[in-house]
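All of the numbers you see were taken from the coordinates with simple rules; none came from a lab. All values derive from a computational prediction rather than experimental measurement. Cβ atoms are built from the backbone, for glycine too; each structure is taken alone.
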Structure 1
């Protein structure tokens, strides 16, 4: 074959691959959006508009990894999803991803071939966790205590954004730095951005810098005022949009004092601050982190917050280890008032043993006035939102609440309920699900007696057969998808660490029958070559929307799963230069509905005159230099790979694109 023809066929093959990529898989009609962390302001974690994924088609033959999207940093924020966004080129279903490198991406949510973002914006320089101290080789740090490693590398966008569909705006908080060259320490600021969904441009004269103060006598305060300190405060909780106001919560970096729990409210249309609240204005601690769960809000606009270890004295406004109800309608001089609360009678014991109540977030049960939440003790509390129970002074006090249950086992070390539970009222009745560290997934039954009364069955109605290892110190982040309450549609999704020590916390995505979690439908370890998610992103629940599952990772990737269609290639066969008698393997990684068949060919992609090799994803061409490619087929179609050039030290077979000739040397 003439060398110019070889070159031309290389280009034609590349074009053919692009055109042969599968079309966007079928979507449900009018798919529901995911606009906030755990799907709604009640933080149920349930996506109830899922008409494509069922308990019968989520299996190893029909479900798996479809594609990945490369980003520039770790993903702590849960991905969000909006259908039918009017971007240039026509409406698209869009998934939004925010990274610790302070970037926000908008990707086509469906098309495997659309690897480039629809848009990407940078919100400023991220903050280094460590830096070089001037004139030394010593590392310093501005965040957390000595040896702080909860966050590695950089801090940027740590919380999940929130989307307002009415104004078509994405709100996001980024920690930014202004360097003092050539090294830190630096100047830091939290900034609230309002981004246009269609193109990422700033709106409403944003961004604005987050700051504030409240009356208080905490040790670091001045003249009876406690002010927000950027370096001490960690904006981990997802943003809440309620009644036209963006709310955000703050905790600490590794309990480095002084710090407090803070809540700020900013007008969504003007980005001007409208309210603030400090959980411990006369003492300290009481962080609001909730493993990234957002503040919850009910239909009346009341906001529910859970605080972590800290001083407790309601007379001075200090609410460590408490559920707190805030009233945006009663703001006085810019301060959100507390109108109700619940604090366990053993609060002092929780604080003394680092068993934060606020390690989880509040879950508001739909159709009721009930609220569920718990922390590191493993105890879940069921509260009446309209009468939360206050504090019954101990020792010997008795908590006044609707119900409580030891949902996860209590250990002598601080294990926890985090991440928080999710809820579904399915065909077998109300259920909530929780997966604590070192334990198995548990499904509990509820009997709802009235809007303010319910009974929790003391033992799980079902328990998974997979148990997490305690050395991970991580529970599983959960989400649920279903088509309303229909039978055979409820799927409980979990992202867990891989149960193998020394794997740098690799992740496993798991799917369970939500009506009986003893039945695991599928998990990504069944076909690691195809389905592995990458590095585990702690406390980050998967996002389910319109037949796909979007998994955030610490591998700088968004990984997308769904129902298999016609095959497409994840990893192309690679060209190789082989020395001596080295063994040669050409291979490809392909996604698509099983069973898949493989036919290898010698020649340029598209030439089928010389079939070779086995019906397998890997092929050993022995000592035969030249060009090779593979066609992969299933009942729905086929795709042709790119051409791989196999060269040996004594026989180079390489096209020369510079002068339209091929160099061949012996």
Structure 2
């Protein structure tokens, strides 16, 4: 059963701001429903209200069996009770010409698209980006938080619903805190203090709120209040074992500024003070480890095993995800002991993310029903409360350990991929002159994954910027090696010189951090360019040994084996890399490697199928189109093969099979097969 926020619908007011909807639903605070401004009498049954809220927030129709599991632990007639509850909901929202309760094929949905729903309005704003909203819109949204979600509607003996409601409430508290954090940066200090007090109630151990409150008090000359607040904060933080020193530092700096010429009341917005940097950034500035995106993985909630806190499948999965993310070495991962201690104190993922001052937080639930295991996972940005990625895994427990291992693989690969994508998108919006090493690295990745000559040159520029800013950044050296690899492979530069640079920069990556799988990945590709097949495979195997969830490491193994190694091993590695990262920017290569291996096995129709899929990817380069042309020709699909050959020649009019074979390193059998395919489409 889903225990995360499941809200993707839009309310009518969101879509048509000028129109007042007939029905208005308030879920934050005591539940109310108004039709044409008049409050409706709600059923006394809390299960009716709980069912209404669950359906209102669900992104799609929900199966009747899931709804029965949600609200009735062991009822005499769950489906009969469900029908009774739905009849009550119909009485609230259905009209003769407008049915909002929709039942079909064993599912139930609630269509409130022409209604105003406060929780959906807030979710939509969070997903779109709180920072983009005007202060007026942020104020209006903050007023929608009239209390906890479904206040006073808790249901006894419904553990699944209780877990869902708890997660929803934590999520909306996180949304409220994120909204207030952005609002206080854009309003005068006097107004900001009101919002800061609300934020403080929501997140009393969020260091950022204390820092902003003290800074505002100092600017307003309210030094005595600041001293009192600092003393109380110190007692609370020390009682929880939290470091209060950074807050003391902020207060000293704020008092020093207030003592200067600008002392006194100020009408300037609180945004005039720079927002506090995350802990990982401050550590880097203080001479510690270079900045990386930071993440906390909270133990998963198991509502069916409340007495087994910290153990069982939920604890094992969280431990596994933490360990594997740390092996990637691309993220600053909060240690297991810290997150488990917070979990034991009842701290939810959103609050923990703020307490730990991390960029991202993972949370979720695990529920076992007989031989079925359901795992819900969410990755969210701490400061914006935006859900970056969410997934539900439903598995049969044939082997509990293998099922958890499979789910852990998918979670780790997806989290790493989604964070990298978010960081790339954020970096591309910043002025190049303002980038730090981490941001320059991700700006380089954004260009590198476009796979054309000019973007590759831009990628090289940003990777060079990253290693200049931080010579100990192993992944930036690996990225720089990749740009030289592309120059050699695509023929964009003199091949021998590009190969030497790819090898040299891969070596620098290994010298910086020989435990980073990306460093071995870069070296494996560079050795392949030099024609050293076995050492290349050894380096790539080391990359995936260090991090079994490193999707691009598995793909690189598939790429090398597809040409001169074991074609069956290539197919297995290509399939596993796609399983780990189904939306990877190198997906065309994973599909293409599978096609090349199938050609070497004389399975031409299968090869053509996978090659066409590879060529359909938006960033597929010319060599991938050539694989499709040659594979289709070998399979006898000459008309389609000629269309791909024409696409190759539109991009590179003089491209021939010699260019293709010069880029790759096929064994004699593979080379002969691709030459035959090229002859059939006139590209010999």
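Assign the value 2.5, calculated as distance in nm of label points 7 Å out along Cα→Cβ at positions 134 and 206, to the correct structure from 1, 2. Answer by label: 2. Quick one: mean count of other Cβ atoms within 10 Å over residues 326-333 came out at 21.1 when computed from one of 1, 2, so which one is it? Clearly, the read-out refers to 2. With respect to FRET efficiency 1/(1 + (r/R0)^6) of positions 254 and 406 (r between Cβ atoms, R0 = 25 Å, to 0.05), the largest value across structures 1, 2 is given by 1.
Sorting 1, 2 by relative contact order in percent (Cα under 8 Å, 6 or more apart) from high to low puts 1 first, with the largest value.
Consider the structures 1, 2: one of them gives 4.9 for distance in nm of label points 7 Å out along Cα→Cβ at positions 54 and 102 as calculated from the coordinates. Say which. Matching structure: 1.
The value 1.2 for distance in nm of label points 7 Å out along Cα→Cβ at positions 302 and 342 was derived from one model only; which of 1, 2 is it?
That value comes from structure 1.
Matching task: -1000 is the computed value of helix-only ellipticity at 222 nm (-39500 (n - 2.57) for each DSSP H run of 4 or more, over all residues; to 500). Pick the structure from 1, 2. Traced to structure 1.
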